[in-house]
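The structures considered in this document are given below.
Please treat every number below as a calculation from the coordinates, not as lab data. Nothing here was measured: the structure is a model prediction, and the numbers come from that model. Cβ atoms are built from the backbone, for glycine too; each structure is taken alone.
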Structure I
Amino acid sequence: KDNETIDDGGLNLPKDASFTLIFFSELNNPRSYFQTIVLDGPLEGVYEGWCIDSYSRIQSKKGYVGKVYTSLSKNIPDLFDYQENLPLINWVINYDFVGKDSPGGHGQYTLGDVTKSLWTLLEETPNPDPAGGVGSFNNNRINEIVEMAFIEGKEFVPLCGEFLAVILVVEGKQTTMFKYPFPCP
């Protein structure tokens, strides 16, 4: 492999990507925290995106260039307190919680529930009052997502037709990720 691709389990994704984000509060019927728009290269496209860093900030509708990693990357830097939970993140984004009914009778899952669940899975102490907020959430639903992820997602690796977490790291800014369709052979 040349130095223009990352070690990502053979997907040959670029090591950098130009992108912009549109926050959920600026979208009609959002299904995720961000709309991630990758502007060039093999990842070019529009994706459902998520905030996975509750303490840093990033701006909507501004251009960024980020380092690209996936949850399968072997050389991913220490970005999270619970890096070993990246397979759980893949499971959560594939379950597509937003709008589904809570099995515990706590209402429908929201993008706030999913966002806070991702933080809980990756950060030792998620920010209780993040800048920009997360929309509505319910701690019972968050706990359900986290518990289901630990039961169902521990060894989860996406297959053809499922989604992979692609992580974008911009130095000094919030780390984000988006749902990337796992390619079929």
Structure II
Amino acid sequence: MSIRVDSEPRLLLEALWARNALGLNPPVDAPPPLLDAPSPARSSADVTELETAWAEVWSAVLGHAGASVDPVALHERLLATPDGSPERATLMRAALGSGWRDRFGDLGLGADFDAWSRRRFEARTRRAYPPLDQTPEHLSLDALIAAWQAGLTTIITIPCPGDYTRALSRTTLLMTEATRDDPARYAAALATVR
């Protein structure tokens, strides 16, 4: 059994940060604000236009996060394309995804987002990891096995409070860090995989 846990989904975090930083309230199903979220700043851009664009970006980054990509096949296809070719650029974009920065540059991100990302990285590298029998996966092992048997391969966590769990595809589940850290809530989230 192999399950990948992605706790740094860059494109999702950029979109969530920009939403908070720009004070957007798009009319879509989206998670609560980030923990340690930035204070909203005024932008000269039209808020309604940005909210519509944010919803489009959010849908795209969720789609990319939920996509199943064969890394070996992708690598072979990349090797078969010439350096600098449009084909290689297309393959790279498919591999990396397209997010908020691709459409709006640093609008709503900038130095504050970079500092927040750095703090998260430093905290993660200094963190003492629990013994195997105390990890979230071990504490919810029966539910994890059932989800894996149903096709789950990837769990993506986001640093938002409360519960927010969504199936991004048959193989990928998005949830808050708070959900993963609570064995009962984690088991309930895993049980949504069918």
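When Cα Rg over 2.2 N^0.38 Å is computed for each of I, II, the one that comes out at 0.97 is I. Say we calculate distance in nm of label points 7 Å out along Cα→Cβ at positions 91 and 115 for every structure; which of I, II gives the highest result? Result for distance in nm of label points 7 Å out along Cα→Cβ at positions 91 and 115 over I, II: largest is II.
With FRET efficiency 1/(1 + (r/R0)^6) of positions 11 and 75 (r between Cβ atoms, R0 = 25 Å, to 0.05) derived from the coordinates and found to be 1.00, which of I, II does the value describe? Structure I accounts for this read-out. helix-only ellipticity at 222 nm (-39500 (n - 2.57) for each DSSP H run of 4 or more, over all residues; to 500) was computed and gave -6000; which structure, I, II, did it come from? So the calculation was done on I.
Looking at structures I, II, which one was relative contact order in percent (Cα under 8 Å, 6 or more apart) calculated from, given that it came out as 26? Attributed to the structure labelled I. If distance in nm of label points 7 Å out along Cα→Cβ at positions 19 and 163 is calculated from each of I, II, which structure is the one that comes out at 1.9? For distance in nm of label points 7 Å out along Cα→Cβ at positions 19 and 163, the value 1.9 is produced by structure II. I have 4.1 for distance in nm of label points 7 Å out along Cα→Cβ at positions 107 and 139, calculated from one of the structures I, II. Which structure is it? For distance in nm of label points 7 Å out along Cα→Cβ at positions 107 and 139, the value 4.1 is produced by structure II. To test your reading of the models, identify which of I, II gives 2.8 for distance in nm of label points 7 Å out along Cα→Cβ at positions 83 and 99 when calculated. The correct label is II.
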